[in-house]
Structures are given as structure tokens and as C-alpha cells.
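**Student:** Take a look at the structures below.
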Structure 1
Amino acid sequence: MAGRPRPSLLLYDWDNTLVDGWAAIAGALNAAFAAFDKPLWTVQETKSRVRVALKESFPPMFGDRWEEARDIFYAAFRERHLEFVQPMPGAAEALIAGAPWTQGVVSNKAGDFLRAEVAHLGWDRHFGSVIGAGDAVADKPSPAPIFLALERLGRVADASVWYLGDTALDMVAARAAGVTAVLVGDASHDGGVEHAAPHIHFLSAYHLADELRLLA
């Protein structure tokens, strides 16, 4: 790790990268599934299956009634998501270690919910831009939300920008944007590190924090 060039800016995915909010996501999904007599998912199944934004995933699952399912999901999620959201191990340390850089968030969680969670954790001070699903013209794996975050920060995409996430989809979005794709964690819920194919890999947010302290 020593000797790696310093990044110029750090953009993070949210769920399973900086926070664990999967219990709330699974609960809201199961509220929709129950209303449609569909099998329920465990939290682990939710982690392995949820990738793209809701507007992309719900039409195949619920057909012509997907908007009804969406409304059930959002009502259930809105009621309890702040109760469940908590930092991933090492995430708070990584954000503190990243303080010498401008930092931001690019997530496929609906923007209003995302910003509410950022505020709930008191992490507003860390981020110059927080982009969620629906904020850009398209959601990940499109590079559009990364471009929007950079535009709001007065920056352009290049290899000195790190986009840090936990899935192959995050790495695809980073490469499509022309920024450095950084995997945090082992991606065991998404086919592993080789499948994700990052430019840089950290075993955990603790390892990321250690590296950022060295680079600073």
C-alpha cells in the first residue's frame, strides 16, 4: 500500500460501505412482498439481491402494479429506517481519516432517505455532496450520479477521484465514470473480489482508514 498516489477526492457508496441499514430495507421489502403474497427475504438474501435502484428492480418483480408495491415499500421504510441505520465497522474512522480530502456520497438509495440517514448519524460535516437515487438523470451503474456529485463539488472525473463501494455494480459505475474503482470489504455477498474487479481493494473500512492516514 505504501507509495500509492494520494487521491484528490473521495466518493462513497452508502449501504454496506459506510452504513448497515439492511434490516430496514429487508423489512420494507417484505411489507411489499406480503401485500402481494410473495415469498419473504431474509436480511442476507436482501444483501445478495438488492443492487439497482427501486425503479429498475420493482417492475420485473411486481409487473404493472410495481408503483403500488413501491408505495408500500416507501411507507414501511420511512417509518423505521432511522431506527436501524448504523455505521459499518471502521466507517467512522475512515471518514475522520479522510477529512484532509473533500468527501461525498453517491448511492442508489432514494435521495431523501439517504440525506435523512446522513443527518441522523451527524455525518453532514463530512460530505460536500450527497447524491441518491433519482437525483441524477440515471442511477448506478450509470456514471451519471458520480458526474453529478463531481459537478456539485466543482470537479471533473479523473483517476485521482476514488469511488469506494462494496459491489461489482459500484465498480462498474466507477469505471464508466473514469474514476478509480475502490472495493471495501470482501464482496462475498456479490460474487467476491475477483468478480468485482476493483482497481484498489481494502479488506475493511479499518484498512481504508489506515491507508488514508498514511496518504495524508
Structure 2
Amino acid sequence: MENRHDNVISLGVLVSGRGTNLQAILDGCEQGSIPGRVKVVISNRCGAPALARAAAKGVPVFVVEPRQFGKWPDCKPQYEQELVEVLKSHGVELVVLAGYDRLVGETLLDAFPMRVINVHPSLLPAFPGLGAQKQALDYGVKVAGASVFFVDLTVDGGPIITQGACPVHGDDTAESLAQRILEIEHKILPEAITLIAQGRVRINGRRVEILPAPAGSQAANTWVSEV
């Protein structure tokens, strides 16, 4: 990873829906709690509310729809190559999936090795995939939560960076639990970005080690390392 001279990490965010996690990132960057800058936001869905959130902050927005490139999943490499070109043209260092509803493939991951992170509404490795909140309720767990992880080719199976938990109440529905988990996502996703920007993340096999904060420095030149 090249050195950064402005002490902030350049972010590209992929979105598909409302964009509440994107808003948490935008707010954190604006307020200085995240040493980063959102350089571009890309959606695979035209009209996604998240795009308006980005535009309101003056962030460039793009819509790249898979159907532009043919039939899914055959068009996935071409679709992702377009994503890569947009991200790289804006100088993106870290790709953040914030409510992005496509499984990431080799094309994107090869272009940004261990530089793609995602947030999932469960305490992984429990309840990967769709409907994690309902899965948790159906299973009868007493504690639920959210996880931020480095994306790999598995489904929600990459190395975990940060997690946060909340109790499951007896009268919870999937919707009420989802709302409480979403509030956790808004905290742990900015936290994970900040740790990465500060160079405090080291990957050791499946374990992500969080290093002590550097004295007198907000960001490090090497933002993630592997053992």
C-alpha cells in the first residue's frame, strides 16, 4: 500500500439501498472522527436513496447496473471491472460495502486485496447470508449483533475486524431487532475504518489483531499488514 500524505484514507462506498451506514461514514469523515474521505459512491440500483445522501455532501455518485453488461452472473467480471475502473479513477484505497446487495467476486477482490470490508447484521460466524435477524430470532439466541469483516470469496466468512452486541428481547420482531442492530452497525463500521486508517490492523491467519494507537499520530503510512 502506498504512503498517504494527507493523513486520511480514501474511501469508495458501494451501496444498494437507504444508505444509513453510508451516512454514518459521511458524518464521521465530516466531523473528523474518521480519518478518511469518501471519494466516490457507487450503486448497482438506480434511484437508491443512498445516492442522494452522497450527493448532498458533494460526493461523486455513479450508477453501474449489472444488466448493462449482460445476463447475471455471466456478466459479473465485466460489471466488477467497471466498478474497479471507477474506484481506481477516484484514488480509492479502501472499498466499503454499506448495504450493497451483491456478492463480491474475484475481479473486485483481486483489484483491492484485503482492501474490501463489509458489515453484516449478526455476530459472525453465526447466521451468515440473508435474513440474519430472523435467523437469530428463530434460533432463539439471547444476544445478537453486527460484525465488520474483510471480504473474501466466502459468504460473510472473511476475517472479523469489529463486532458489537445487543440483547434480544422476548417481544422482538425481525424488524425491531434489525433496527437495534443497525444502530450498532453505525458505530462499528466507522470504528473499523478508523482502525484501518490508523494502521492498527494486522491480519494473522483468520485473526485480526488490533494494534495500540500510535503516539501523536492519527494515521499510519501502512494501513494494514499481514503476518
Structure 3
Amino acid sequence: MTADTIPLLSNTLTWLLGRPLRPEDGVPEAELAAACHSLGCPVPPALHDFYAAVGRHAGLMDGFQRFAPLQDWECLDGKLLFLEENQAVCWWAADAQQRVWQTADLDAPDWHEEPAALDGFLHATAYYQMAQGGYPFCGMRASGLSAPGELASLLEAMHAQPVVDLAGLRIFTVGPQALVWYLHTDDKLAEPGLFLSVLDADRFDALCAQWSFDDLG
């Protein structure tokens, strides 16, 4: 584990799971070493550590976007292709400098660099994985958010703490293993509204009742 990715693994992942990381969550080092050896490009340290920590955790690896299993790792233009968008409309790769690149075409890649470096990108993606399906309980609130300041007031009342603000996505924690999140365009809330994703059923029911979220389950 490298020094610069320890905060990502120990804080983000442990918090999202609501427990310490377990050996069975990650890919064994021997398998990672074999995969790295067979590649024609370097494996960035942050990505190595991410797979070592949670490479076998279904929610984090395949909750929404799809992280490539080791046997599908591929080098493309000197970058390691590691993540596929959930509808296969774009892919992400990382280079040796731990920069993240996106392309919408694997046959003739036109790479666009992401604003976050790999460790920050993995931090944001881990939260989004759990928000978009990794957590089993999800709700939505569409009303009372259209007037200026209403969304900010609600988030303040919920004591929401920001954890992700990247590329039109904002995610906040609202207590143990509970996330509120939304998409936005030009700082305006996108349809259909504000979402709530929670690990625990009782906590989900309590938050829905307190803050008028509708259960999407």
C-alpha cells in the first residue's frame, strides 16, 4: 500500500462499508502480481491498492460502473483500461503518472483527461458506486427543491457533509453509511431530484420519514 493512497483506503472504503476491510474484499497480491506481469504497461499504485483492498467486493466493483476484472485488464495507448460506464458509452484508463483519461471509442480513442487524479477519481467513484446501487436502499425527493436556496437549506438541516463534487455530481454523507446526492448542470439541480442511498433498512426508513424521501425500492 502506498502512502498517498492510505487515506483513500482507510477512510473512504472503510466508511462506505461500515466496517474494517477484510482479506476477502480484495484481490490477493499473488493474483495482482501475475496480472501486472502480463501487462504491457504499468499499473498505477492507486489502482493496485484499490483492487488489493476491494477488488472482490461486488458493490464497489460493479454497483453501477464496471471495474474490469484482472483478466480483462488491457493496455491501450500506454494506459491501463480499468473502468467501463454502465451503458458502455465510455471507458476510463489511467497512466503511469496516475492521470485518468476518458474515451467514448476504444477502436479509435480520443482521450480526454479527467479533472481529478487517480486517487481522487477512485474516491469519487467509490461513493458513486454505493450511491447508485451498492447500497440496497434508495429514495428520492423531488418536491420543495426548486426555489433558490431550498436545496441548500435542506442539506444544511440534514447536516450533510460534502464528500464528492466532480463533473456535475455532488455527494454528501448524512450519518453512518447514508448518502444524499444529486446531479447538476451549471449549478442547477438536474431532474428528477435529490437522492438518498443507505446501507441499513432502519436508518433508511427513519431518514425517509424525517426528510420526505420516497422509497424507490
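**Student:** Of the structures labelled 1, 2, 3, which one yields 1.07 when Cα Rg over 2.2 N^0.38 Å, for residues 65-104 alone is computed from its coordinates?
**Tutor:** The structure behind it is 3.
**Student:** Out of 1, 2, 3, choose the structure whose coordinates give helix-only ellipticity at 222 nm (-39500 (n - 2.57) for each DSSP H run of 4 or more, over all residues; to 500) equal to -10000 when calculated.
**Tutor:** This value belongs to structure 2.
**Student:** Work out the source of 1.9 here, i.e. which of 1, 2, 3 gives that when distance in nm of label points 7 Å out along Cα→Cβ at positions 57 and 73 is computed.
**Tutor:** Attributed to the structure labelled 3.
A short reminder: the numbers here are calculations on the coordinates, not readings from a lab. Just so we're clear, the structure is a prediction, and the values are computed from it rather than from any experiment. Cβ atoms are built from the backbone, for glycine too; each structure is taken alone.
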